[in-house]
Structure I
Amino acid sequence: MRFSGASRQQDGSNVREAEGSERERVRYAWRLLSVVCLASLMSGINVSSLNIALPAIVAGLDAGPVGASWILLSFQLTHVTLLIFFGRLADVFGRRTMYLTGVGLFTAASLLAGAAPDVGLLIACRVLQAAGAAMLMTNSAALVTAAFPRRMLGQGLGIYMASFSLAQMLGPTVGGLVTTEWGWRWTLLLNVPIGIVCLLWGLRVMERVPRSGEPLRLDPAGNLLVVLGLGGLLVALSQGGSGDWLHPLVVAGAIAFLVAVPVFLLVEKRVAAPVVDVRLFSEPVVGIGVLAGFLGTMSRFAVVLLMGLYFQAVQGDTPSEAGLKVLPIAIASIVSAPGAGLVLRWVRARTVAVVASTVSLAGLVLLLAVIDVDTPYPLLITAVVVIGLGSGAFVPANSTAMLQDVRPDRLGITNAVRLMAQSCGVTISTALSLMLIGLPLPPDLRAHVLEGSLSRVSPDALDGLITGFRWTFGLMAVMSVLCVLASLVGRQAGRGVPGPRAAVTDLEE
């Protein structure tokens with residue numbers, strides 16, 4: 001009996017110890033999540049706020065159309081190039097080290113960018129910002145996944161993803177208000193105190209994790225070819241916005257793109273640790289899902305940027321007014337994303353992706369039909385809210401449709417390819433949009449579009465600018481049609497393939 005009593009006491013002690021360990025792990029997970037969400041808000045708000053602050057930056061630094069484009073494009077190109085590279089470095093050197101380095105680099109680069117005396121130095125600082133943001137992005141979800149117990153992982157990841165949505169919603173409004181009241185430099189300098197708090201809190205909270213000991217496997221040739229190919233395309237598009245399509249930079253950029261793409265595909269088939277595992281595209285569900293995601297991003301990402309420019313350059317609004325006017329786009333996207341998540345419990349993801357992409361297409365067609373110099377705000381906002389509703393639902397639906405059929409051992413690399421394709425879509429969409437809107441105007445007026453001052457400088461030129469907006473939204477509508485078609489093909493390709501991770505009920509048969 002004594003032995004039995006001692007055994008029960010020992011068992012009770014073990015249970016209490018396990019419960020205490022579990023509680024401590026949960027407390028640590030929430031503290032780590034606070035670091036990750038704060039950094040996510042900092043970087044996300046900064047990125048989206050510059051879409052509204054861009055005209056003030058262009059005017060303040062007297063930047064031409066090409067320089068203005070690269071204020072945004074330099075960040076996007078660097079970010080897409082370094083995402084997978086830093087992910088591999090983190091596997092070897094530790095995610096804590098890589099993450100906190102990213103916070104420090106982003107903060108320091110924001111300070112330098114806020115003090116930049118000319119557009120060249122600002123672009124250089126934006127490259128550094130993008131490197132820091134890539135360190136954050138590639139490690140955030142992995143840190144949260146490692147910290148939370150399995151039963152709470154969905155909650156932790158949900159809050160982390162919600163921080164992105166909140167940043168998307170707040171960014172344009174914060175950027176507009178800060179630019180109007182304090183000047184554009186403060187859209188960058190506000191990152192500094194937030195970054196310092198995040199860095200100090202992260203140093204205190206985040207546990208040191210032993211290095212994996214795995215050998216570092218990189219693909220320098222693949223990364224270089226991404227820079228040459230995508231960078232060449234961006235140079236050609238940004239310089240082509242001047243109207244001189246035979247300019248040496250346009251020709252050189254186009255040649256670099258056309259040569260780098262096929263060479264990249266050949267190289268990636270032969271290296272041990274490719275930037276993009278091109279063998280994934282031999283699986284129809286994955287290949288079509290990546291294509292649909294790329295086309296969807298191409299057709300919708302630049303809407304906030306374009307509408308911010310429209311309200312300032314055409315209707316003469318201040319940055320704060322423009323920021324408030326585009327706010328419903330983000331709200332619509334935030335509302336529809338979790339709504340789509342609920343629908344996915346009962347309806348096939350591919351069906352939801354088709355419907356969502358069709359809704360976005362309807363919004364783009366409506367916007368193309370109504371946009372003019374004096375279009376009433378309710379008409380414009382109806383169109384862009386419809387776009388936002390479709391866009392918010394499409395991303396989770398298309399991602400689920402693609403990833404649920406992937407073998408667990410290939411899930412990580414497939415998701416990395418998905419993110420890279422979407423990032424490429426973001427970058428190319430921005431470059432095309434900034435090029436097209438100014439093409440119908442005389443060269444001496446194009447800079448005033450990106451300054452947001454065309455309505456004051458030359459009201460007679462506004463009809464030409466509206467033509468540029470129509471060209472741009474027309475191209476986006478074409479991309480959206482292709483996205484719908486890709487989603488339909490993906491729906492057919494996925495029939496009868498339940499996949500090892502499928503968790504939705506098939507109601508379409």
Structure II
Amino acid sequence: MENGNATISVTLDLPDVSAVRRFAGWIAPRLNKGDWLLLSGDLGAGKTELARCIIRQVFGDGTDVPSPTFTLIQHYESRDIKLLHTDLYRLESSEEILELGLLDETDSIVLVEWPEKLGTYVPTEAVMVHLEDIGPTRQCSLSVNSDNADFFQGLDDFIDREKVLADFLEKNGYGQAVRKTLAGDASRRRYERLELDNKRFILMDWQALPNDNDAYKAKVFLSNSVTDFRNICAYLIRCGLSAPEIFAQDDAQGLLVLEDFGTLNFTHSIDAKDPHLPIFYHETIMALAALYHHADTENPEQARQFDAKVSSPVSYDKAVILTEIQQFIDWYMPSQGKTLPDTALTKWEEIWASLVGKLEAMKIRDVMMLRDVHSPNLHWLGNRQSIRRVGFIDIQDGIAGHPAYDVVSLLQDARRDLPEDYEGRFKALFVAETGLDASDFDTAYNIFGVQRNLRILGIFVRLSKMQGKSSYLQHIPRVNGYIKDGLAHEALADLREWFKTYVPEVLEI
């Protein structure tokens with residue numbers, strides 16, 4: 001790191017497109033409205049590629065990002081942020097900057113290619129990135145005014161992590177693989193697709209953070225370890241299901257090389273109106289039924305290794321259920337401008353304690369409850385047989401729990417509308433395959449349906465406010481619809497009255 005003339009600079013290598021994408025993933029969250037990012041370098045140095053990667057980090061992988069060479073400016077906007085991408089190559093005078101109105105964009109992020117054309121109009125607080133091809137690699141120099149030195153916070157960790165990843169891949173025979181960054185999810189896990197010798201693999205990068213003491217995660221037993229992922233993969237495979245095979249691992253560093261189930265998940269099949277979709281959901285229900293039957297021979301509580309501080313068997317019990325629905329109270333209610341009186345909160349806790357009591361009275365044995373059995377986490381593996389044709393991913397948070405929960409997760413998809421007959425049809429199939437009492441299962445299904453979707457409302461609001469992921473908010477009407485349907489069940493009459501009193505709009509959808 002150099003510090004001279006009130007400018008601080010850091011240089012790093014970006015040897016391929018994947019490295020550019022990962023760097024974009026580091027820099028994009030640090031850009032706020034009013035920030036200018038100046039991208040300089042010769043023709044072909046990678047300025048537009050870096051800009052495109054940053055824009056897709058901000059607005060999503062599917063964002064169309066044409067070059068602004070001829071239009072001069074491309075505008076992007078979401079609920080939370082605006083961004084301008086400009087290419088000044090064709091400007092003949094810096095005075096033309098005034099005509100473009102760039103200096104008036106105080107509430108936008110501004111990405112500038114060919115910033116040399118700005119002349120004296122370079123903002124003092126601008127972040128400068130210079131790209132240069134040097135031999136087999138591309139070198140990136142990142143510079144800021146010394147007053148903006150905080151921008152570099154975390155960059156050393158990013159550079160160090162890049163070396164850890166490279167060493168891990170080299171050690172395990174994947175050093176020559178072509179790496180392609182994949183879209184992330186709501187977690188802090190990162191994924192890459194590795195292509196080597198005409199084969200494809202997935203790199204999971206799940207770095208343990210030294211101060212990751214999230215009290216909520218601890219209370220509801222959300223995983224913080226690739227070890228949990230490996231153990232649950234092994235459990236599902238023993239049950240005759242398909243989970244990713246592990247080809248290389250470093251648990252201490254949070255790194256795995258996994259089997260690649262491909263790019264087409266159930267979400268794509270729903271969007272494409274795939275005529276085979278009923279088969280996909282039929283086999284998924286059969287797979288969940290197999291988990292139920294396997295729990296009779298292997299205790300699911302033993303499938304996941306929990307922190308040594310957990311001294312008793314872990315399950316999705318009353319404490320976890322009540323903690324999860326607190327997301328609705330803590331995040332969704334304030335987003336609607338509502339403050340509940342103490343009497344309402346007391347009644348809320350009493351109602352949920354009663355509902356959990358109804359679940360416990362059913363005496364239904366726990367299964368390996370995967371928690372997120374929904375379309376983005378399911379892949380159709382057509383070259384396999386029977387229930388192994390359904391590939392399960394994102395399973396690290398699995399916990400011993402009620403069999404109705406994952407059926408709810410599957411059939412009340414928070415992000416996609418399923419055909420109207422699926423819910424009744426596949427609920428009935430699960431009951432038939434497991435031999436569970438139909439009335440008890442229907443009661444449990446509706447209790448968990450309301451509980452899970454209340455939690456989701458809170459999480460969607462939290463992701464929007466804390467991580468800027470406002471795209472989740474578009475799904476709130478669908479989730480509210482599931483809650484309204486569940487509240488119509490007779491077992492939830494008291495909760496329905498509570499909503500009539502304190503949040504009536506949920507019942508008016």
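Read the figures in this text as sums done on the coordinates, not as results from a lab. Every value quoted in this text rests on a predicted model; they were computed, and no experiment measured them.
For the reader, a short list of remarks on this structure follows.
- Entry that produces 8, 31, 36, 18, 6, 0 once P(r) over Cα pairs in 10 Å bins from 0, in percent, for residues 28-203 alone is calculated, selected from I, II: II
- Origin of the value -27500, where helix-only ellipticity at 222 nm (-39500 (n - 2.57) for each DSSP H run of 4 or more, over all residues; to 500) was derived from one of I, II: I
- At a computed 162 (volume of the Cα convex hull per residue in Å³), which of I, II: I
- Relative contact order in percent (Cα under 8 Å, 6 or more apart) - structure with the largest value, from I, II: I
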